[in-house]
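Below, each structure is written out as structure tokens.
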Structure 1
Amino acid sequence: MRVSPKYAWVDLVGNLIPVVIAGGAAYVIPTYIRSDVPVLVVIALAVVAVAFLVNAILAFRRVRAMGYALREDDLVFRRGIMFERVVAVPYGRLQLVDVTRGPLLRALGLANLKFVTAAAATGIALPGLVDADAEALRDELIRLAESRRSGL
């Protein structure tokens, strides 16, 4: 299954903040250090605009590359375009399943599902799930985890 396409807007806004800060700095620093650098300001703003455009395109592609599957014995989560990451978490190793919603996620009707396992390195999150799907998936994972405890 895939995460909601609306999550791309959350990703885009989250990645837009550093671009805006960098663009502001690219404008303010040359303006107040030397007053004869309008070409530099225009170049900096053009770079920021191109960075935003590339980021916007990649935000939607990044979200399409995310997915998860409930298999018989584990949950598999996949993300990444160039550097793909695939994590399989056995149900019996799940210790905590948490649904979180930030303000932007709430506005779009989305939620993140976070997992904590016995191994510190395998804590993962499923971002951008529809609220109802996140709640149902959390309940299902808790049920599966309780029925398959691995001696914890």
Structure 2
Amino acid sequence: MRDERLLRREAKEKRHNRQLTVLVSFCAALIVVSTLETVMFANPEGYRVWLEINPEATTAEYSAFVLTRYLLDIFLPVALALYTYFTISRLGTPLTYRLVWGAIIVVAIVYKFITFQTASVFWYLTLVLLAALFFVVINIHRFESVPLER
């Protein structure tokens, strides 16, 4: 009896491992791309371009702009990964989870597309990763690994 409960608990813990791995991998990739983009912007050349656009701006304003943009870029993947990590074992991935997070990701894709930074390779990478994350979120229930009954 006790062994059976232990086996059920272990099976329940392993049940969502594949879902979490796929989702967190895409979220981590988005965070890495956003970090690299921020590192590319936070340089003297980027500051010079910023001064051409905003001649009265200071270094502190430029730093605040870059950091705010970075935090906004990583907010979605961090929130999605943390929410899923802490709730997937109790709630699983119901339809409401997939619809709400899918809609949030679509809004993020539209927002990123509207910025239209076609000269940046990071813009394309972010759009591709967000689209892939959207498909992962709406199909996350299909990644569930169910142990075979013997």
Structure 3
Amino acid sequence: MNQFGHHITAAALGIAGAAIAVQSGLPVQGALFFVGAFAGASAPDWLELPFPGGRVIPHRTLTHVPWIWLVALLWVAVALHGSWLWPVVLGFILASLLHLAMDSLSPMGIPLANPGGRRYSLHLYHTGGLSEAATIAGTVGAFALVAIGITV
């Protein structure tokens, strides 16, 4: 998925999470969640540390392995629960997981277990094509329904 798509879907995730927080009487946490989600939109890509002539970490390897992000989520849930940083980091990690989910739908796929191993894909869309736009629209629509209180 292109960066625009990652940012649009993460913004929708952030808005849905913020709406849930606001409805729960936690508006500050909702705003912090949104900030974290938007910051995490492209984290799996920028954490590869681009430099002139390449990247420190090859694309769609270590930063695109779901279980690494899930371990981070569990660790953060324990370490930061109750802290003002919790909603920021929660939003960041969930947006990063959303990034991986969206990338897993493209032909290039993502590695599920071994960072340098085989990539898995559901081949739902082609980057830059109409199918990618439809995937983005569907994802944003689903989060919009969550934001207004309709669950799918």
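When distance in nm of label points 7 Å out along Cα→Cβ at positions 4 and 44 is calculated for each of the structures 1, 2, 3, which structure yields the highest value?
For this comparison of distance in nm of label points 7 Å out along Cα→Cβ at positions 4 and 44, the top structure is 2.
Of structures 1, 2, 3, which gives 23 when relative contact order in percent (Cα under 8 Å, 6 or more apart) is computed from the coordinates?
Source structure for this number: 1.
Looking at structures 1, 2, 3, which one was helix-only ellipticity at 222 nm (-39500 (n - 2.57) for each DSSP H run of 4 or more, over all residues; to 500) calculated from, given that it came out as -28000?
Matching structure: 2.
If distance in nm of label points 7 Å out along Cα→Cβ at positions 28 and 132 computes to 1.3, which of 1, 2, 3 did it come from?
Computed on structure 2.
Read the figures in this text as sums done on the coordinates, not as results from a lab. Nothing here was measured: the structure is a model prediction, and the numbers come from that model. Cβ atoms are built from the backbone, for glycine too; each structure is taken alone.
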